[in-house]
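None of the figures in this text is laboratory data; all of them are computed from the coordinates on show. Keep in mind that this is a model prediction, so the values were computed, not measured. Cβ atoms are built from the backbone, for glycine too; each structure is taken alone.
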Structure 1
Amino acid sequence: MDSGKVSGIATGFDAPLAVQDWPLDPHVSWGDHGAEPALPEIAQQMKDLLHGFGRDVIRPVGQQLDRLTAEEVIAPGSPFWSTWAAYRDLGINIEALGGLAPEDVAITTSVLFEELGWADAGFAISVGAGLQPFWMAAKFGNAYLLEKYKDVMIGCWGITEPDHGSDQLDVGGHASARDGKYGKPNLSARITDGKVVLNGQKSAWVSNGTVAGLSIVYCMVQTGGEPNPKEGVCLLVPLDLPGVSRGKPLEKLGQRALPQGEIFFDNVEVDIDHLLAGPEEYNRAVYAILTDANALMGSIFTGTARAAYEIGYDYAHERRQGRQPIIRHQDVQRRLFHMARQVELARAMARRAVIYNSQVPVPALQASIMAKITGTRAAFDVASDAIQMLGGNGVTNAYPIEKIFRDARSSMIEDGCNEMLAIKGGALLSDPARVLD
């Protein structure tokens, strides 16, 4: 019998064994990517490379950085710097990803960031934010800026402001109060002959803000009238320019391997050739970066959820209560099943969004938002369930699950809080042609 046919009917897949050749009590053990079909060869190679690097380098360093103060994390001699340098030496950069076959870029990128999130969520976001200036320069087709700053190791994304957090990500006002006023922007730009002049600040939540050499900055344009959040600029800003200063690194609950902090701009002059998008293109520029960032957050926190699941899975096989391994208790089996289900759901949504958005003329932000909310919620819920499974051990720092739980908590706020993003995603699902004013 042909493997792909039953009684002459094509099944649509290759069945290694006919049903009558299965074990009488089938029990399939799957790998760390669960029910996912085989990956493209390059994606599998990258996955193997990142998994080993994540296990042997990133994860132990992330645990070490988690016990340091924010100042110590970025101090000279901190393993943060050597780990970033070692990651860069792997050669996984914009140029390498751009050299892949188009059909392989999306899934490979998703796989890479899942592995980074599995190793350490904070460091994974540092890598993601570190790529943003170069990623967006490439998307805008600006070869000049890519070449000019190719030796900069770490970048950042300067968009969030002290008084305008999620507002900065909602240029279209989908989540705004109907009669709300934006208020004064915390950072504004003035365009002059040959220069863009920046004055103000970005908030303490800028990922890599205290360590980056280059920022992709999003801010409003200074005018004489009422501030208009739809009019802004997107540009690359070298952070060694006169007038740039940094705040103190932020002390926070989790993701302590991710340095975050304020950036201040005092009459900072940037050459006009660093402008990626002017006022007319601003909404499109925000849409572009949020689409990519949210999708990758989905992949990162799929990895984090997977890491939490693995801890619970291993513990359930090792821990004995009721005179037997707890994996034999029905409620533990039920809990593990739902943990695994959430990891599978998060991965499926993350992969689907990234691949879909790579194949359509204009990406769907709502798909990326779904991936981000699904992945981050899964990471938090699976980590919480893993703590419950470990009992008292789960809340001690003798086990890594309490760190994963703290790392996951921030994810539902960063890159747009999940509540605001859901409102925005719902608005984007609507059909304007069917909505009457």
Structure 2
Amino acid sequence: MAEESVLTDEFLRQLINVGEADILVGVPTYNNAATVGQVVQTIRAGLLKFFPRERAVIVNADGGSRDQTPDLVRGASINDAQVSSDIHALRTLHCISAEYPGEPATGTALRTILASADLLRASACAVVSPESTTIEPDWIERLLRPVYQGKFDFVTPLYRRHKFDGLLIRNLVYPMTRAFYGKRVKEPYASEFAFSGQLGNHFLGQEIWAHEAGRTGTEISLTISAIAGGFRLAQTFLGTKPHLDARSADLVAAMRQTVGALFWSLEPNFQLWSAHADSQTVPTLAAGEEVTLEPLRINRKRLLGMFHSGVAQLEPVLKQILSPPTVSELQRIAALEEDEFSYGDELWARTVYEFAASYHKSVISRDHIVQALAPLYRGRAFTFLVENRESSGEEVEQNVEKFCLTCERLKPSLVELWNGKK
């Protein structure tokens, strides 16, 4: 069985004590003591409020935390602070917390949660990030109810974001996933999602676990697997997405986890993505405002400066990855003054497609290809920030949609590049 190769003896012991479950909520952790207690309390409140009759379990897959995270999980699981006195579970609500084997890795944590769901024969499962401090009990119902009722196999979130938050998602990950695989899943790399037991078993049988994409780009790999497998998809509005300070974010690591996994997925799924000419909407189960306009400080000049230096320093590398016309155009815009600079939709889409084709052909180290895209993305991010500086939330969404349509229109160029000459 799949779970025998990933579950430790301690995990197995605790799972056997549970027996079987109808609903499972997984929380992957590694040194999340600052936030995990509140998150688990809210998960528990949601389960007690919305699923009091179901056999439910919270599974904490921990990567060897040294900050008391597992203790806080266990403590929060028996805390009634967020549950009103008139709500009582009609069945025992179990909580499991154990360390998974190996080094801390999101992929291993998620695989452990999947294996736990398989062993417990859970019919509806969700994963919640330990850093989602804006979580409300309603999130649990919105994620799990559509799956538990048997209507959908995979539910992804919609978040309320600032118009300049999630730049990588809006300018690369969402448009390209949509163009490649034909489904308008707005959060393909989601930290919260729900899946059916059937889909969980499907995930466990995928080849991603033997590759880097299954270790560090697992979330987007699972989304692609659900799309490629023809499972029933939906998305639901949860609420505000906690803002990650861009100054502390590692862009290259983020691109490895998203773009690297996305490019890798094109190899085994060529027959599927090459046949899609356009995209289809995904049912939205709970709508909400997705864009807010609160102030958010981003250093635009620094982004443009890193683009300029990247194009200059990486010229030999870019010439191996990109076609001569694209390299020439990048050098042209890199010479422009700030008030004239624009990394437009068509050039950016063409750039990404040529990177994807070069990744397929391994013209240089694939990891170096992903890294080389980072400074170019910064130039694109600068353009997005400038062009949408005075835009309303609705106008931002319209501009993202316009770019998505450009990616879909230019997709045949990638198919031509895939097996042809650069």
Structure 3
Amino acid sequence: MMNRPEEKPPIRIAALADQCVQCGLCLPVCPTYALDRNEAESPRGRIAIAAALARGQASPTAELREHLDHCLGCMGCEKVCPANVRYGELLVETRALLGPAPQRPEHEIGLVRDPRRWRRLRRGLGWLGFASWKSALAKSLPARSMLRSALALWPRTPLPEPYVTQPAADEASDGEIVALFPGCIASVEDADAQRAARTLLRAAGYRVVELPAFCCGAMDLHGGDTARAEQAAAQVSAAWQGAQADHLVTVTPGCVGTLRHVLPGVRVADPMALLAARAQRLSFRPLPTRVAVHLPCTQSNVARSDDALLRLLRRVPGLDVAPLPKPPHCCGAAGTHVLEFPERAARLREDTLRQVAALAPQRLLSSNIGCRLHLAAGMQNERDWPHQHPLVLLAQQLET
């Protein structure tokens, strides 16, 4: 699935790179270029690096590789590119050619990838009073320790009630069936959002069938671990075939691009898009609250459902909806990037939190579990806003 049968990876990478006309319109929307003001930390620079590696004009030194590894995969560049360069495809192909990075946090990824192990760990550490001694443990670890970075992301909220899937499609007012994909860590930490999606989709008249919880392979696909990504792809394909549905949705925008990659031709969407299409069927109770809306990069640039989300929120009477300014620079979470490059991720997070603070919200909404955990890790004192998935707010206010 990575390449066309007739093309070897280096040839494919070089062909994708040749589409770039070097215009530089990607630079203003690139968060890593904004951090470093270094051409090698821009999409244009990374395309040149990928082309040189593919053509054998450069060796994959640690320095060159780091520029590629720093990329957040936010896809802001693709959205503004006048030449329609498929930068995401080029990045995935190049990382697959190089293989996983030496600093890749395999143990941590293994925990996140497996919802059952993650839930058992959360429950066990909860019994041991982990929240009371987590900070002391983190301070005892080296500043650049990936475990220390992972501890900073540890959820501060109680473990949500388990989400119970219902594999059979329920009855509704028409025949369109939506398959709901829970994902991996989101199936645990965003269980409330899964339930909210089911409630809202049914209220909008869709029939809902739910897939089992497992990893879609996004972290492996973007991390160059081709073998694991292909295993996940096979699992996704099998689950989709068994669903017999018209649409595939996930409450985690970070999964949308990978699901589309694995299932070309399938209608993969953020549930916000389907709900907005039937918004007239949904009524909400008033909520006089000001909310800051963080729009994850994948929601804006891949799922492209940011407008649908804002339209739905603005249907809640009294809700003061304040989206963060555009262009949306990445908060720094970006899958495993927050673990591999915590200092860079923290700098990007601080920029995002400053934008949130300027909006003076009473609550913060964000659709991506990784983004919410990362942002929450940087919140303190007057910046410690309650935060939740937008679907949860919408379901709470739904008139039934």
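Below is a table of values for the structure above.
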read-out: With mean count of other Cβ atoms within 10 Å over residues 120-127 derived as 24.5, matching label from 1, 2, 3; value: 2
read-out: Answer label among 1, 2, 3 for the case where distance in nm of label points 7 Å out along Cα→Cβ at positions 272 and 320, calculated from the coordinates, equals 3.1; value: 2
read-out: Structure from which 20, 59, 21, 0 was derived, P(r) over Cα pairs in 10 Å bins from 0, in percent, for residues 16-95 alone, options 1, 2, 3; value: 3
